[in-house]
Structure I
Amino acid sequence: MKSQLLWVLNNDPWCFDDNLLVLQRWEKGMTATSVTFSLLPTWVQVWGLPLDLINEEAGWKIGKGFGHIVEVDNKNFSSD
């Protein structure tokens with residue numbers, strides 16, 4: 001179904017058998033050597049940070065070291 005295809009393409013990256021699986025929709029005339037991937041959104045989790053660096057600001061600063069940041073998950077930063 002087209003809706004399932006779009007869901008798979010829009011919710012990447014995927015991991016299969018502990019390997020990264022990156023998909024691109026096929027277009028007429030496309031060959032294996034003509035396919036390029038210039039951006040791959042990836043979730044990164046950083047372990048072992050000092051307690052004073054477990055905050056959203058530090059998340060943005062650390063994330064900038066990886067490149068373009070889409071989002072910093074701040075659900076676990078609250079002190080409630």
Structure II
Amino acid sequence: MQYVYILRCSNGHTYVGCTQDLRERFDRHSNGHVPATKRLLPVTLLFYCAFTDKPAAFAFEKYLKSGSGRAFMNKRLL
């Protein structure tokens with residue numbers, strides 16, 4: 001199982017990521033072990049979606065990081 005997730009950082013921005021172990025990855029974010037979010041603690045899990053197909057998960061993560069994907073995320077997911 002592959003998970004695409006969205007975090008809200010302390011500065012109000014969102015972080016989009018993909019992982020096989022959502023709980024472990026969120027713990028790593030929360031404990032400051034992820035360079036992209038360690039200065040933006042605390043983080044809150046806003047959304048996640050499970051995929052059985054790894055390429056589809058990575059494609060959805062990439063889409064959410066695009067301009068139209070950010071618009072979709074803000075309008076439909078958050």
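Annotations for the structure displayed:
- In this comparison of I, II, the computed figure 6.8 for mean count of other Cβ atoms within 10 Å over residues 26-33 is attributed to I.
- Which of I, II yields 19 [relative contact order in percent (Cα under 8 Å, 6 or more apart), calculated]: I
- For 8.4 (mean count of other Cβ atoms within 10 Å over residues 42-49, calculated) the corresponding structure among I, II: I
- Entry that produces 17.3, 55 once Rg and Dmax of the Cα atoms in Å is calculated, selected from I, II: I
- At a computed -6500 (helix-only ellipticity at 222 nm (-39500 (n - 2.57) for each DSSP H run of 4 or more, over all residues; to 500)), which of I, II: I
- Of structures I, II, the largest value of mean count of other Cβ atoms within 10 Å over residues 34-41 belongs to II.
A short reminder: the numbers here are calculations on the coordinates, not readings from a lab. Given the structure is predicted, the values throughout are model-derived calculations rather than measurements. Cβ atoms are built from the backbone, for glycine too; each structure is taken alone.
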